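What follows is a group of structures, each given as structure tokens.
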Structure I
Amino acid sequence: MSPLSTANAEFCLDVFKELNSNNVGENIFFSPLSLLYALSMVLLGARRSSAEQMEKVLHFKHDVRSLKPEFKDSSKCSQTGRIHLEFGALFSQINQTGSNSTLGIANRLYGTKEMAFHQKYLSCSEELFGTRLQPVDFEHSLEETRETINAWVESKTYGKVKNLFAKGTIDSSSVMVLVNVIYFKGQWKNKFEERETIKAPFQLSDGKSVIVEMMHQTGMFKLAFIGEPQMQVLELPYVNNRLSMVILLPVGLANLKQIEKQLNLKTFQKWTSSSNMVKREVEVHIPRFRLEIKYELNTLLRSLGMTDIFDQMKADLSGISPAKHLYLSKVIHKSYVDVNEEGTEAAAATGDSVGVKRLPIRAQFMANHPFLFFIRHIDTNTILFCGRLTSP
């Protein structure tokens, strides 16, 4: 994996574990890549302990540098380190629009007209992240500005992410709002037939069950049987084999908590490795589901160690603006996913033993109880979305 994909996966699992501890038993869905992208743009202008904390939380280690004061022009943007440069290369690979799939990431920086921003920051953020500063008037036209930002997000997610910033979320003292959106709509390489979808029970974590629309098909898919904890790992590819959904499903006596407890970068890579994932005929049963979840992530990021950036007295964003007391006021993340017979639509504004069993001629994958799922870009092994379905 590249440094960026590795950082993305580690950050993804960190965020998931924090969301898991704060949302016990609930559905979870977010885009680690979208968050990593947005926070990296802030890191570009961070200094001293603010930058050090962000680098640690984002798992950028020693491969990234903030914009130095001596960077007088955008020709020096390449000196910010390999991670920042990798973003452009990655998004040129994953941004795609076609008749069968759409995947796109967009950014916009909204800054108050009253504040001066360093030109080198603006030019480098445009070169490295494809974003430009949109001057706005938070103080005198707050509602109009909020509606403008929400309209831009809605347009970039094809109407799926609405009202990202609710009333009262942005106040008139705001000086900078960073907005990042990711949208994905993909068709399964092997579609589910609607006539095969039936009403069936889905077992909830508390032992109760609900009736869901259970999709079904039989086909050739990559599948792994993991011995400890007991689970099946299924990969469902999308059209063109560029993206796939990977599902971790507890089986036997195992439950989702056991998988979550052992989930880290090493185990995830091992469970989903090509040596474990064997292409077999599989009878697949997964529920049709739709999730729309919004998180305010200040507390979560603080708990991971990113504290100074949210403190008006401690934050050092002097690479963005010469103005004092510039800090990150809010990180709001809203995600949407719709999984149905055609495919998936998603949007967002993160010493073990493995046993491989002999597979039967036809394996059965029955996702009628809680599971984890990841949507990833296959060539770069980059996690775009991460989720937990406990109640469709």
Structure II
Amino acid sequence: MRALIYTRVSLDAREGRSTTEQEAECRAWATREGWTVTRVITETGSASSYARSTRARTRWTDVTTAIASGDHDILLTWEASRATRQLDEYAQLRALCAAHDVLWGYSGTIYDLTDRGDRFRTGLDTLLSEDESARMSERIRRAVRARAREGRPHGKLPYGYRREYDPTTGHLLRQVPDETTAPVVRDIYARVIAGDTLMAIANDLTDTGVTPPRPPSSRHDRPQAWLSITVRRIAMSPTYAGRRTHQGQVIGPAAWPAIVDEDTWQQAVAILSAPGRRHPSPTTVKYLLTGIARCGPCGQPLKHFRNRNRWGTYACGQRGCYAVAITAPQLDNHVNGFMTALLAAHADQLHALADGTPSTEATEATDELEALRSRLAGFVAEA
């Protein structure tokens, strides 16, 4: 007979045997019976319906395709749970094996899925595997909730902290502020409260060579660059105020020391949660036309670049365009002259506004602005 071997381990290394051990046992079985091993499919991933998508297995389709190909006479797995822990997948496997005259062997026994008794036995084994998976999921959730109530750490190590483990058992002892990265966290909070923008903080951290929490993906131009969203995530996190969260909610004090006090954290959260902070802009700018001047051909804002001349240049940094570049003082002087002439030409209207007697056009514009603001507030409330 031609034997197809399927081996699988979950990401939890404590569960079952390695794929190498599973394959060795299945091959030894095939050798004793005089079968020819025609293919081996191996993978790491969970067969449970409770697995997250990133942890689920990916090669089960290869197994079903191989069974339907007619190239194999028997499927060998170490035990029933290595094939599946879900009844719907078992039903698919049973139908395929029966339709293509493929036997299923596991735990030293061969089953013919066209036989009523074998269908009952394999179905019962799968049902037990599914129940075991459900019990494991419940135990994990209970353990996570218990750790959360006790304020103990769980999951990935937060930036700014380090963990100490028992050298003998390997169990986590405590989570404490890291001497190198905790000061970076405090500096982020101080700068947010001082009014610095997230982008300015991120750029300064990158320029000074501070390693970010995680390396950026390949789509970012600069390696090891801080992102404004990373700075925001740190400044908004209750973790640094010594607060424990569970499923996105603060549930009580944490078992680890705080890096900043709660008042500091609440100030930062209030600033970053304020309306209008989605696209923040600095309260002061270094250059006159920052965020104002635009490239004629592509319409993108011009950026200020420092170059060999001491004054810098306004230029288009849009990839594929780069059509505009002009010395910064030259453009600043031109705009200053134009605005001075414009203000002089409308001196009467400006005096009227200064005297508290706005023109009809100004009144209408103010009314329209208030109406638009009310509409916007309604949209925000609905969202």
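Readers should treat all values here as calculations from the given coordinates under stated rules, not as data from a laboratory. Keep in mind that this is a model prediction, so the values were computed, not measured. Cβ atoms are built from the backbone, for glycine too; each structure is taken alone.
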(message) Given a value of 131 for volume of the Cα convex hull per residue in Å³, for residues 24-159 alone, calculated from one of I, II, which structure does it belong to?
(response) II
(request) Of the structures I, II, report the one carrying the highest value of mean count of other Cβ atoms within 10 Å over residues 104-111. (result) I
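Any idea which of I, II comes out highest on distance in nm of label points 7 Å out along Cα→Cβ at positions 32 and 240?
On the way: I: 2.4; II: 6.1.
Looking at the calculated values, the largest one is II.
Out of I, II, which structure matches -0.33, -0.66, -1.22 when log10 I(q)/I(0) by the Debye sum over Cα atoms at q = 0.07, 0.10, 0.14 Å⁻¹ is calculated? If you can, show how the numbers build up before the last one.
Values: I: -0.33, -0.66, -1.22; II: -0.64, -0.93, -1.20.
That value comes from structure I.
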(request) Have a look at I, II and say which one yields -8000 for helix-only ellipticity at 222 nm (-39500 (n - 2.57) for each DSSP H run of 4 or more, over all residues; to 500), as calculated. (result) I
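Identify which of structures I, II gives the largest calculated value of mean count of other Cβ atoms within 10 Å over residues 120-127.
Values: I: 20.6; II: 16.2.
The maximum falls on structure I.
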